[in-house]
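*Asks:* Listed below are the structures to be examined.
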Structure 1
Amino acid sequence: MTDPREAKRVFLLAGEPSGDLIGGRLMQAIRREQASDEITFFGVGGPRMQAQGLESLFPMEELSLMGFTEVLPHVPKLLRRLSQTRKEIKRQRPAMALTIDSPSFSLRLQQQLDGRSLRRVHYVAPQVWAWRQGRAATLGAKIDHLLALLPFEPRFFQRHGLACSFVGHPIIEEAGREGDGALFRKRYELPHDAPIVCLLPGSRVTEIKKHMPVLQETANRLAKRFPRLRLILPTLPSLVPMLRAMIEDWPVRPFILAERADRFDAYAASWFAIAASGTVTLELALSRLPHITIYRTGAITAWLARRMISVEHVNLVNLILNRPVVPEWLQEDCNPDRITTSALHLMEDPDHRDEQKASLGEVVTMLRGSDSRPPSEQAARRVLDLLAQPLGAGSAA
C-alpha cells in the first residue's frame, strides 16, 4: 500500500527555458489550488522552477540540445543523467512523474519508469502529428496522460488510444497586458516614427549560430531601402554576451533586449518580426505582430526531417489555422533573397499586414479554448485530479 506521505510527492522535469517557464507556473498554480504545502516537488528544472522551491538534480541546460548531430557528442552524459534521474525517482517514490516537453529525454525516462507504482504524465505533446505519426500509438506504453497545448491535439492522440487533455497554451498568460509600443520607444530612446523590425533567431545556441548570418544580410538589405531602420533582438540574459559578440560588425546594430517584461512592448513597437520556428510565433500571434518564419538546421538533421515530416506547415499559426498565413523559409530557402522579399511585402503593403493580423486574432481565440481560467490553472487542476485517482483508474480527458 502507498504511504500517504508519498501520495503528494511529484517529480518534475523540464529540459529547456520554455519548459522551465511552464513548470514554474504549474508549481505556483498547484500550490494555489491546494492552498497548503501538502505537495512537494523534486526533479530537474531551471531558474523559474527553482524559484518555486525545486532543487535541480543537475543543470537543466545539459538537456537543451536539438538535432541528431548536435545531440550525438553528448549521448554518454545524457545516458548518465537518465540513469541518475531514474534512480532518484525510485529512491523518492513519488505519486507522479510529470515531464515537460524535451521529448527525447522525457519520454525515454517515462518509458523506464514503472507505471504500476506512479502515474506518468507528460506536458506539451510531442509533435508526432507532424512527423512519424505511427509513433503516437506507442506513447500509451510510456505515459498515462498527456497535457496538450494546441486545440487539435486531443482528438489526434485519443484516436491512438492515449488519454489527452487540452489545457490551453501558456503563452496566453504571458503578456499580462497589451503591449505599449509608444512607451517602449520612449523608454529606449527610439524615434517615434522609425521602422522597427524584431529579430528572433531562437533560444538555442545551435539555432542562433545558423540564423544570425542570414538575419544580418537581410537587415543590411532592408536598411538600404529604409535608412532609419531600427532592429530589436529579444533574448535570454544568458545569451547576451554571445549575441553582443555576433553583432559587433553589423552596420545596423540591433538593440539587445534581455528584459522579458518588456518583450510585448517591443512587439507592439515593431512593424513585423523575423522569427525562428517555434513557440515564439505564438507570442507574436498574441501580439498580433505580422511575421516571417525561418529555420535552418544541420544537413543530416534536415535530410532526416524531410523524409519523416508529414504536415504542410511548420509555423504553429499555419498549423492551427491549416492554411499558409505566415511565410515560411526553411533550410536552403532560408536565405536573404527570400526573406527580404517577404519582409518588403509586409513593410510596403498595409493591406497585407492587416490580413495577417486578422488571422493571428483567430489563432488567439482558438488557443484560449472554452475554459476561462489561465492555462497554468487548467493544467494544475488536471494534475490534482489525476493525483486524486487511484492508480489503475481511467484517466480519460
Structure 2
Amino acid sequence: MLRHVQMTQGFPNCIGIGVLGYDGVARAHIHGYTRIRDVFGPEAPLPRLVSVCGRSQDKLTKAALRYGFEKYTSDWMDLISDDEVKVIDNCAPNNLHSEVCIEAARHGKHILCEKPLGRNAEESKRMLEAVQKAGVKHMVSFNYRFVPAVMLAKELIDAGKLGKIYHFRARYCDDSLVNPETPFAWRMDKELAGSGVVGDLGSHIIDLARFLVGEFKAVSAMATTFIPERPLREEKGKRGKVTTEDAFTATVEFQNGAIGTLEASGFCPGRKNFNTFEINGSKGTIIFDLERLNELEVYLDDSSEPTVNGFRRVMTTDPSHPFCRYWWPTGHIIGWEHTFIHEIYHFLRCIKDGEDVGPIGATFEDGYKCAVICDALLASAESHQKVDIS
C-alpha cells in the first residue's frame, strides 16, 4: 500500500522559517535549512521554508522556486507579521539588522542575525534588550565557532590541555579590495555598514578570541583606507567616497592576562579567505587555518616523551570529533558551507528543546560585546591611544 508522509506543515518538530535575503551569505543559510534532516536525522527539527524577502521581484521569484519557499515578499514587515514564520533569519545589509530584529522580537519571533549584530555597540545593545524583553531565542551567525577543528580547540583549552593561555594571534585576510576599480559597495559606506573590515572580517576573529580565550581588557589599533574612492556601479564615470576602513592591525589585552594581535585586510593579494589563529599556553600550542578547515595543528608539551615532541596535524574527521559522527567515514572532509548546517541545527534544536543558545552558539549578548570591541578598535585607531573595554 502506498503511504504518504507530510514533510512540512503539521509535521512534528516543524519550525517555520522566514529569510531576509537570497544572495551572498543568505544562500549558505538557506542551504543549511535544506540539509538539517539529511545530516542529523529525523529527530532533528524540520525547517519549513515559509517565506523569503528581498528587493528584486524577479530574483525573489527565482529564489522561491530554487529553494522551495512557499511565499515571497519585498516587504520585510510581511515576513515578520506572518503567523506561520517562527524564525526570522536576517541576512540583510548591516543597516537593516537593528530595525528588523527589534520588530521581529516584538512579534515574538526567534532570531538568527548575520554578523556584525549592529553597526555599533549602541545599536547592538538595543537589539539585545529587545530579545531579552521578548524572551525569544537569539543567535548571531558567527559560524566559525561550528568548525569541528575550532570546537576541538575549545575542548582542549577548556580541559586545560594548553595550560595557562599566554598568546592569541589572529589574521583574517583576503584580496577582495586590491583592485582600485572594484566598484563601490554598501560595505564601503559607514552609514550603511558601520565599519569596514573591522565589522566584516574582524568581528569573526574577535568572536573567536572571546570564544576560545576570554574577555578583552583593552585594545590598541591602527586602521587605514588605502583607496579613498571607488567607481559607482550604476553611474558610469562617477566615483563614491569610501568612508570605512580597508585594513586594521591591533594589539589586545585579555582579562585573564593573555596578550594578542588581531589583523584584518582586504589588500592581501593571493589570499581568498585566510582566517587563521594561533594560541600559545604554558603546556602547548594550537594553530588553525580556515583554508585547511579540517585540520588542527596541535603541540602538547609531554616531557615523558621527548623524542616524539613536536606539532601533530590532527585531521578532525573522526567520529569522536565535534559534529563529525553525523557526516562521512573518517578522513572524508567537510567544507565551509557545513558550518552553517551545524550552526542552524544548534539554533533550531535550542528552540525545539528550550535549551540555551550559549555558550556554544553566539547570542545577541556575544554580538553586543563584539560590537563594543569593534567600536573600541575604531576609537583607538582614531585617537592613537589604548582604549579600555568596559
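*Asks:* Among the shown structures 1, 2, from which was the value 0.70 of FRET efficiency 1/(1 + (r/R0)^6) of positions 93 and 165 (r between Cβ atoms, R0 = 41 Å, to 0.05) calculated?
*Replies:* Here the read-out was taken from 2.
*Asks:* Assuming 24.9 is mean count of other Cβ atoms within 10 Å over residues 13-20 as calculated from a single structure, say which of 1, 2 it is.
*Replies:* Derived from 1, not from the others.
*Asks:* Have a look at 1, 2 and say which one yields -9500 for helix-only ellipticity at 222 nm (-39500 (n - 2.57) for each DSSP H run of 4 or more, over all residues; to 500), as calculated.
*Replies:* It traces back to 2.
*Asks:* Here is a follow-up. Among the shown structures 1, 2, from which was the value 2.1 of distance in nm of label points 7 Å out along Cα→Cβ at positions 189 and 261 calculated?
*Replies:* For distance in nm of label points 7 Å out along Cα→Cβ at positions 189 and 261, the value 2.1 is produced by structure 1.
*Asks:* Hey, another quick one. State the single structure among 1, 2 that was used to calculate FRET efficiency 1/(1 + (r/R0)^6) of positions 141 and 253 (r between Cβ atoms, R0 = 30 Å, to 0.05), giving 0.65.
*Replies:* 2
A short reminder: the numbers here are calculations on the coordinates, not readings from a lab. From a predicted model like this one, the values you see are computed outputs, not experimental measurements. Cβ atoms are built from the backbone, for glycine too; each structure is taken alone.
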